[in-house]
Structure 1
Amino acid sequence: MPGLKRGLRLRVALAFAIFCIVVVGTLGISLYIASDDIEEAHIEQIMETEMDYMLQRYHESRNFVPQVGFHLEKYIIRDPSEESRLPSYLQGLNYRRHRVFKGPEEIRVAVRHIDGVKFIVAYEIGLHDQRQQELRLLIVLSLLSVVGVALVVGYLLAGVLVKQVTDLAERVRHLAPGDGQGATMIQPGQDEEVAQLAHALDDYQNRITRMLRREQEFTANVSHELRTPITTILTSCELLVTERNLSERARVRVGMIEAAATRMGEQLQALLFLAREQSLGIMEPVALAECVYDAVEPVCSEIYRKRLNFEVAIEPKAVLTLNRQALHTALVNLLRNAVQYTERGFIRVNFSQSRLSISDSGIGIEPFYMPLLYERFFRGSTQGEGLGIGLAIVKRICDHYGWIIDVESTPGKGATFHITFPASQAVALTNSSQFL
């Protein structure tokens, strides 16, 4: 379940990482602020210690001359004229604490006056600044390291936490509708929450199984009850046609009854396929031209009545291995639609490069009807008869068998439906045309 892993696992890992960021970030900020205070206190302590030491040595010996170091400078000014011998950045400083700069370096200066004598302690704090920058860098690197480690560890921990859920999801994914009888999602060792979810899934699957069983029983009963009278009608029509004294007018009407009954049987089988998505037959080699002529037979009388040209451009040896009944049902619906919505002109069927095309010169399809074309009971025109399920049946058949259906249409100039079969099918094709 990649979606589950990307979702729940990632959220747990991010939550764990954010928690670590907050904790480590708070600690880092606290250390940063504390380090400033500690360094300031350290600087003050050094300067105070050096000032006390210099005062002590001065009281012990009035001739005491302090040494000047690299980072620490100490001066005793006994006479105002000695002020000019001080470095320029220390001249003119009186009392308390000062911050001065020697180039880019910051220097802290402490000044005291005792009995007319001026005592100066100057301390260059570059080492403290360097140490503080190193501490800041360490805090940032630590934060980044913690974030990376937290994401990895959090993701691994999340995988352990959601493993039972992903295992349950995987079992559900491989469970087909109606397989709930005897199958259970509850497994030993499941956590209480996962066990509750598994129990709920078991209940839901059992309800689906019962519902499917009722639906299958209902459709089976309906199919039986409807096919029995259709078979009776067709049988009666066959017997009536054999009567010698039957008038030609009566024979035509019997033929119409037989055609209507045959159409009812085909629609019944197509409706059952829509409802249950059951297979319409077996996979077998099918001669496409022969299948087209079989499919057009129920609408031949309408083609003759409208004086339409019916053209078939399919090599007689063109054969595909597919479900004959499925292709027959799709062709019957497409050809019936083409005839219904065409008053003059032609109906053409051709096959090229694994694509079967059915074209007509009828009223065409308006562009705004295209998104609704394969919806059940949708009819873009009041012309012709039908329930508006023909194209829905064709689309469902194509989706079921992996065929691709698409349409090209210009309003007022006709439409062309294409069915593209898998390219792996063996096809024999040359250009030839036959006319009805």
Structure 2
Amino acid sequence: MGADPYLPRHGNDGYRTTRYDLELDYRAGPGRLSGRATISATADRTLAELSLDLGMFQVEQVLVDGARARYSHRNGKLRIRPASALRAGRPFTVTVRYEGAPRAIPSRWGDLGWERLDDGALVASQPTGAPSWFPCNDHPADKAAYRIALTTASRFTVVANGSLVSRSTAAGRTTWVYEQPAPMSTYLATVQIGRYAQVDLAAGPVPQRAAVPPRLLATATHDFARQPEMMTTFERLFGPYPFGEYAVVVVDEELDVPVEAHGLSIFGTNHVDGRRGSERLVAHELAHQWFGNSLTVADWRHIWLNEGFAKYAEWLWSELSGGEPAAMHAARSRRLLAGLPQDLRVADPGVRRMFDDRVYQRGALTLHALRTLIGDASFFALVRDWTQTNQNGTVTTSQFTALAQHHSSRPLDDLFTAWLHEPALPL
């Protein structure tokens, strides 16, 4: 795993992580976070030194396999020198104790990661915000299991990735412990802290729950009421839901857009209106559980594989739930793009345009063009093969186009060249 070509300052080579064990304590009044992170990993080569990504915290201690290690911490990098070199192929652990006021990570897309709220906190890290709250190997392809334990005032509800395995209270403070065994990228790790009411949206086969401000409980329950049906539809189209459960959190704050995390999605109060006015976004974020979270891009050049599929899922849900067919959405999208600059290559948009709406729209149009050419049966067989073959792994554009050709009796090179690699909108 080399440096990401778009974000080379994030991520570290020489090892692969297998598990993060995070013990966190958050005091909302002063906005202080203290943590002990234990990172399990395996060395790819002999390592005299290794590094982690970590924001502006005071590092109090670093251990490697239980022994004190020398370290330096500056410019977002925690550089660690073990007492003796780590041999290639050897599993090891790094334990970091740290403390401070979490600060979001500045980026060209704004501040990312931990955000202090008036009454709690939210975490939205894509693509580089994870170091704002824990030391990590911040590269999308380095996926690991997680245990997240967070202690805070008992007035708060805490939602994090995975299943809640325990909750204990003492002296007015509660510790919430979540386990996520499926491999997860750092940018998809999250904790949400707030005064939330919780409601079950579906009991099974995929448990679905929501955490929302109490005043919005009835409204949110209505707005997310069709999500269980959406889950059933997407499982039929995309294959089995890849994780154990799914949660949505409506934070007590307006957000520009909802944000996906691993096994959960985060919405703002502005996405809840009692009229299901944001249902397309509910579909979009749910689809990311397959496309982005289970199947994670090997590097950020391939982001259309996340966003093109999630956008196309919006159109598919519309088509299959009594709304406009996907073809109508595609025609409208094509008209929109025809009036915009033709200077973006979807398969390699460049770091400045990773989240350009044209990546989303043209990615979805690519999938619709492919579906139109090879037919529904072959297209959805391809999609289910794609999600199952690569479940909990990493993916690239060339992997997808190769698998698509396997499902087509017609050559697809011209289609993919025109839609993914040429800037001009295909005729």
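Each value in this text was obtained by applying a stated rule to the coordinates, not by laboratory testing. In this text the structure is predicted, and so the values were computed from the model without any measurement. Cβ atoms are built from the backbone, for glycine too; each structure is taken alone.
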If helix-only ellipticity at 222 nm (-39500 (n - 2.57) for each DSSP H run of 4 or more, over all residues; to 500) is calculated for 1, 2, the one returning -7500 is structure 2
Structures 1, 2 compared on mean count of other Cβ atoms within 10 Å over residues 139-146: the greatest is 2
Calculated from one of 1, 2, FRET efficiency 1/(1 + (r/R0)^6) of positions 243 and 403 (r between Cβ atoms, R0 = 35 Å, to 0.05) reads 0.95, and the structure in question is 2
With percent of Cα pairs over 26 Å apart computed for every candidate in 1, 2, 55 is reproduced by structure 2
Comparing 1, 2 on distance in nm of label points 7 Å out along Cα→Cβ at positions 107 and 251, the highest sits with 1
Highest-scoring structure on FRET efficiency 1/(1 + (r/R0)^6) of positions 203 and 291 (r between Cβ atoms, R0 = 41 Å, to 0.05) (candidates 1, 2) is 2
Distance in nm of label points 7 Å out along Cα→Cβ at positions 51 and 363, calculated, reads 2.8; among 1, 2 the input was structure 2
